[in-house]
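Chemist: What follows is a set of structures for review.
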Structure 1
Amino acid sequence: MAAFPFTVNPDAPLETRIQPRKKTASFGDGYIAEAPDGINTMLYKDVVFTWSQLTATQKDTIVNFFKSTKGVDKFTMALQPENITYNWKVTEWSELRTQTNWTVRATLNQVP
């Protein structure tokens, strides 16, 4: 499993999205029944990371790494200041160019 190659921490705050997994059954009279889908339905989360004030080279390092994962390969990345390493998959990213620098915003899904 690859390690995230960039050492600059993302900007704070990090936006965390947690969407519990659930099963839904819709009935003809408009009634909906929902139940948790499995045991650990809220174990993993999506986190939106933003790196700003990047040079073109720094932006290319991040974006090329995300492209190399093809959105399906897991990679490791440590979150600071805790310095705890998690496994991630990238689900989407965007690049924004200002007059003098770049910003990369990516949604990463924490995976086992």
Structure 2
Amino acid sequence: MSQCSRCGKEVPPETNYCPSCGAKLKVNVDSIHEEIAEARHEELVGYAIAGLGIAFMIISAVLMSIEERRYEWTGPPPVEVVRRPFFESAIAFVILGVLIMSAGFILDSIIIVNV
């Protein structure tokens, strides 16, 4: 808590005027700059987390595109069998990517609301 320069009583930090004598309080510019810098840092962290989620989704798209093709002879004509060996992993990466991306955007929106 800060003190009033006129009467010397303690005042809450978020007030602009002293509740006792009504004097206008000085604004602590340094603390405001620190809060803004901290909010910007946390915002960047939120974007970085969301970017990580997007990267996981891109990895899942790459994994989903990998195919194994082979031909089986079960009778005329031969049958082409296509198998996606990383399908389950790709689905897991999509789910993980969505969760991480959502966490990043939620963190970013919480920071914006609190500032």
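Chemist: Quick one: FRET efficiency 1/(1 + (r/R0)^6) of positions 38 and 78 (r between Cβ atoms, R0 = 30 Å, to 0.05) came out at 0.00 when computed from one of 1, 2, so which one is it?
Modeler: 2
Chemist: To test your reading of the models, identify which of 1, 2 gives 57 for percent of Cα pairs over 26 Å apart when calculated.
Modeler: 2
Chemist: State the single structure among 1, 2 that was used to calculate Rg and Dmax of the Cα atoms in Å, for residues 6-69 alone, giving 25.0, 84.
Modeler: Corresponding structure: 2.
Chemist: Here helix-only ellipticity at 222 nm (-39500 (n - 2.57) for each DSSP H run of 4 or more, over all residues; to 500) was calculated and came to -20500; which of the structures 1, 2 was it taken from?
Modeler: For helix-only ellipticity at 222 nm (-39500 (n - 2.57) for each DSSP H run of 4 or more, over all residues; to 500), the value -20500 is produced by structure 2.
Values in this text are rule-based calculations from the coordinates and carry no lab data. Quantities reported herein were computed from a predicted structural model and do not represent experimental measurements. Cβ atoms are built from the backbone, for glycine too; each structure is taken alone.
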